[in-house]
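The next part holds the structures, each set out as structure tokens.
Coordinate-derived values only; no laboratory data. Computed from a predicted structure; not experimentally measured. Cβ atoms are built from the backbone, for glycine too; each structure is taken alone.
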Structure 1
Amino acid sequence: MLSPLEARRVYDRIGSLQDSQAFYEDRATELLLRHGAFGSAEAVFEFGCGTGRFALRLLRECLPPESRYRGVDVSPQMVHLAQQRLAHYSPRAAVVLTEGGPPVGEAGGSYDRFLSNYVFDLLSEEDIRSTLREARRMLRPGGLLCLAGLSTGVGPLSRAVAGVLSWVQAHRPSAVGGCRPIDLLPFVRESDWDVRFHQKVVAFTVTSEALVAQRC
């Protein structure tokens, strides 16, 4: 696992190159747009907003004009890029720098969507569980958890690719940005969530998982 400081260094170095991962990420994030009911969202929190590419699409195409968005990221470079990208939507869209780790400083019951794309696959199992607890605390009753990330394969080739990614992450995590394939569904089922949508998709042999669950 990369520490928050190591992750910051990696993603500061990657910068806008992060957007090049759209070739496999977009299939899963498109499912979140379709099943996350963002058209009725009043307040969205994004854990690990990256360059703000997904947030911009939310603000342009999905969120009501009166809704607010708050994104956080551990990388100053990512925060800078996201702030530039979302400047047109200020002040209802804000992006701030964090120290990493679960968002314990956010107010409880203040959001109706908790969003995170390709971040949980960087976290330890302990941090995944802690972040899910914070997400539930931050969401209003009936709020939605919307997650996408690298996942284990669904066929021989994609399983082989997932195995290679896991091996690289274990031996040289910075080479893959600290990411490794995980299955999100078991973590969510451990907590108080009602899973509304779950699907794995494969793009260019890379498997991703999209999950939407309602706070019980």
Structure 2
Amino acid sequence: MAHRVADLYYTIETVLRASYRRVVLCRSASGDRFWLKRVERFAPHLWLVKGCPQAAFARDRTSHRYLWNKGVPVPRILAEGSDFIAVEDAGLSLTRFCGDRSRELVSKQTACRAAGRALARLHALDLAHGRPAFRDMCWDGQQIRFIDFEYFKPTKAGSLRKARDLSIAVLSALFQGQQAMRYASSLLSGYWTVRGKWTVSRTAPTRQIHTGQ
């Protein structure tokens, strides 16, 4: 275990010393795959449009930790520093997965249904992702995990923010090529399967217990 940790930090240090790249897929000598994310660099005049990059990075990291502690499916944080964070590889983004011509349509629809279910479970916690586009949901063949939380707010999400989440996810599905309608339908099917159960559980009448006294 110790040598895997040492390999992880050695790989991180090597990438940090190399030419700047904001996001890098890394592989340690032990074979562990992970993503290294750094504070974005851009010209100061773009701050008016994109905001302070350090603040955006801090918000993303804080939101990531918050969601992890809530039990939301997000990649595990492996290491972090003042200007970087390393997280485990969560598989392919839905954009890449659905765009891979070597994969069967049924597998892609399965992934989209899983994305819908994951989003509904997030909403059941009264939380909203903020921008659950296909590029921000990853599939490893077993589960969906969310990434990129710059638009996340750690406050109770009302119906409007949840509806916005779902709209973004569906619109993203509709931009995924010839089978886009199938992807959108699968996502909505997964979402409403969970949302329907959640709605029933919330609206079920409370059983009255009579003691006879």
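Of the structures labelled 1, 2, which one yields 24 when relative contact order in percent (Cα under 8 Å, 6 or more apart) is computed from its coordinates? The correct label is 1. Ranked by distance in nm of label points 7 Å out along Cα→Cβ at positions 55 and 79, structures 1, 2 are topped by 2, which has the highest value. One of 1, 2 was used to compute mean count of other Cβ atoms within 10 Å over residues 7-14, and the result was 15.5. Which label is that? Clearly, the read-out refers to 2.
Here mean count of other Cβ atoms within 10 Å over residues 127-134 has been calculated and equals 23.0, so which of 1, 2 was it run on?
Details: 1: 18.6; 2: 23.0.
Traced to structure 2.
FRET efficiency 1/(1 + (r/R0)^6) of positions 15 and 175 (r between Cβ atoms, R0 = 25 Å, to 0.05) computed as 0.90: which structure among 1, 2? Could the numbers behind the result be given before it?
Details: 1: 0.90; 2: 0.20.
Of the structures listed, the value fits 1.
Thinking of 1, 2, which structure, once helix-only ellipticity at 222 nm (-39500 (n - 2.57) for each DSSP H run of 4 or more, over all residues; to 500) is computed, gives back -15500? Considering all the candidates, the number was obtained from 2. If P(r) over Cα pairs in 10 Å bins from 0, in percent is computed to be 8, 29, 32, 21, 7, 3, 1, 0, which of 1, 2 is the source? Structure of origin is 2.
For the structures shown (1, 2), mean count of other Cβ atoms within 10 Å over residues 23-30 is largest in 1.
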